[in-house]
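Pasting the structures in now, so scroll down.
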Structure 1
Amino acid sequence: MEVTFPTSPDDLNREWLSSALGRPIESFEMHPIGGGKGNLGDLVLVSLENGEQVVAKFAANRQEALNAAKRSGLFEREIKFYHELAPKLDIQLPKLFASAYDPSSAYFIMLLEYLEPVKESDTISGIGVDYTRQTLAELSKLHTQGRDLIDTPWVQTMISQHRINNLTIMIEKGWPVLQKICGELVEPLKEINILERFLETMSYLNTLDQTIVHGDVKPDNLVISSQGVTIIDWQGFGTGPPAWDIAYCMCQCLTTEERRLHESELLDNYPHDLVGYKESLFFGIVIACALPLLGNSDDPRLGKLVETTAERTINAMLDAGTLT
């Protein structure tokens, strides 16, 4: 089937933008944003002739990323999230103006509201305690309201076969790469079977009380604007216990030192059941395995991002006693 929409920034044109925005677009300029952060997507800021700015999001043109998206329907899921679930959630989200998706290739386009950052949100440096607290407040609202949406037929569960299959491939291919990148850093993991632990963890977490979870709450997937903290990149959302989001958020939004100082206070003030928190920490290792496969290998930031994700996750698991 021929794709009838722009699949890369080079394809973006006035005709499509005019149709998407419902008014004539005479001219526009664009430049990349989020460099090194969008492992599965490429983002450009589109500046229109009237001064309005929107974000155009495309599939990253890397075969491993496209294959992963096709296996688990990542991009289609994000589009459906904005169309069907976002209107039912009272959380901060960018407005979706237009979208298109081709299931045969996994190419897509999304045209989204631009939220101008007032502070950089970078996973490698973290976002500090105050912004992490704001992120947890947004997650609390998601986890409260999401309980009423878990029966939506197309929303994937924790143990959806598509999700399990895709992440199994990421672990099998990515674990050897992760060991090469991180070296002695991953020594504490050498005594466990990574794939077996993943399957056991997912099965256990699926037995807990479920709600809608984002699944990848880290600074690279946040925008800190004048409106506060906004969670973006909803490709990996599904159903799960609140602990799944909170454990990963705590590890990736805070440095190890910050987490050790503030973890108890932040968790004590979180208003939802966090059963499964210690077990959920392991998901950071799955992400660390996936990052070198899905990211741009030419980006010098990628190696540091992988190391940071692994380091924070391993130390959190050691602190929680789940690697002993």
Structure 2
Amino acid sequence: MKKFLLVLTIAVAFLTNSHGEDIFTTKESIILGITQGMTEFLPISSTGHLILVDRFFLGRGHFPSGDRDDAKALKMQAKNAYFVIIQFGSMLAVLLLYKRRFTDMFLGLFGHNYHGRNLMFNLVASFLPAAIVGPFIGGWLKTLYHAFPVAIALIIGGIAMIRIEKSYRKRWMRGYGRIDNLTFAKSFFIGLWQCLAFIPGTSRSMATIIGGYQCGLRRSEAAEYSFLLGFVTLSAATAYEFVKDFDVMFLYFSPKTFLLGISIACLSSMVAIKFLISFIARNGMMIFAWYRIILAIFVLCSFFRQWA
């Protein structure tokens, strides 16, 4: 399956034109796909990194001054939708790497796997808070899709991660629980943490892993539950964005550009997931916390130079 994805990605890359009506070229789509895949499951915010890469490396933070205001607004809407749609690649990576978990949940639907049924209900419980809150604040939060709010969220999240990790290392807070032992109430509590990820720069992975810590999950189990919950959340977000902005997206992007971003995101997500499970089990999230803070300082310094 991995070889098939790699061949498909290369084929799409060659078929995709570097010019035309697409906002992003082939090269830019590849960069954004890698960014999405490598950062979605690391506790450093994939949306925040997409915004920063778009702003500082691709120079797409602003559109040409010749564009009318309504044209700029439509392009920004299409671009933000693209950032969400390519998360579908990360969702596919979880599905491929955790086939056994999804098989258990499918069997649980028919009463043939107790743990699979329990996991499915718990994931639904964790998804409920975001499903309830998201439609009401989603539009307003799009106004925060800029580098400065992302930098602030990166710093606040980094400080929170440092405090949580220090607490986790104390004997009384070390996690020994497994995903199979989660209750409905604890799963809902993790879902409340996930709601923080609506703020760009916060990180859905960070929020849900911290929620897992608080519910007594061991590090590797908290990370795995975060990946599985990500599948549910990203599926819903991708479907919602696709339906809501379908006409705008295909006004400024070709289907091949979406396929390229999604396939690249899938491959890089698989690498990131395998890395994070082993790394976080041994070392926790401290290094990611300091990375967030240092990155945010560089971003803020760039703004201060502009204002000076």
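Observations, loosely collected:
- Origin of the value 2, 8, 13, 16, 19, 21, 15, 5, 1, 0, 0, where P(r) over Cα pairs in 5 Å bins from 0, in percent, for residues 42-177 alone was derived from one of 1, 2: 1
- Given 1.6 for distance in nm of label points 7 Å out along Cα→Cβ at positions 26 and 58, calculated: source structure among 1, 2: 2
- Test item: FRET efficiency 1/(1 + (r/R0)^6) of positions 154 and 258 (r between Cβ atoms, R0 = 30 Å, to 0.05) calculated as 0.65, pick one of 1, 2: 2
- For helix-only ellipticity at 222 nm (-39500 (n - 2.57) for each DSSP H run of 4 or more, over all residues; to 500) computed as -25000, the structure of 1, 2 it came from: 2
- Each of structures 1, 2 was scored by distance in nm of label points 7 Å out along Cα→Cβ at positions 266 and 282; the highest score is held by 2.
- For 20 (relative contact order in percent (Cα under 8 Å, 6 or more apart), calculated) the corresponding structure among 1, 2: 1
A short reminder: the numbers here are calculations on the coordinates, not readings from a lab. Only a predicted model underlies this, so the values are computations on that prediction, with no experimental measurement involved. Cβ atoms are built from the backbone, for glycine too; each structure is taken alone.
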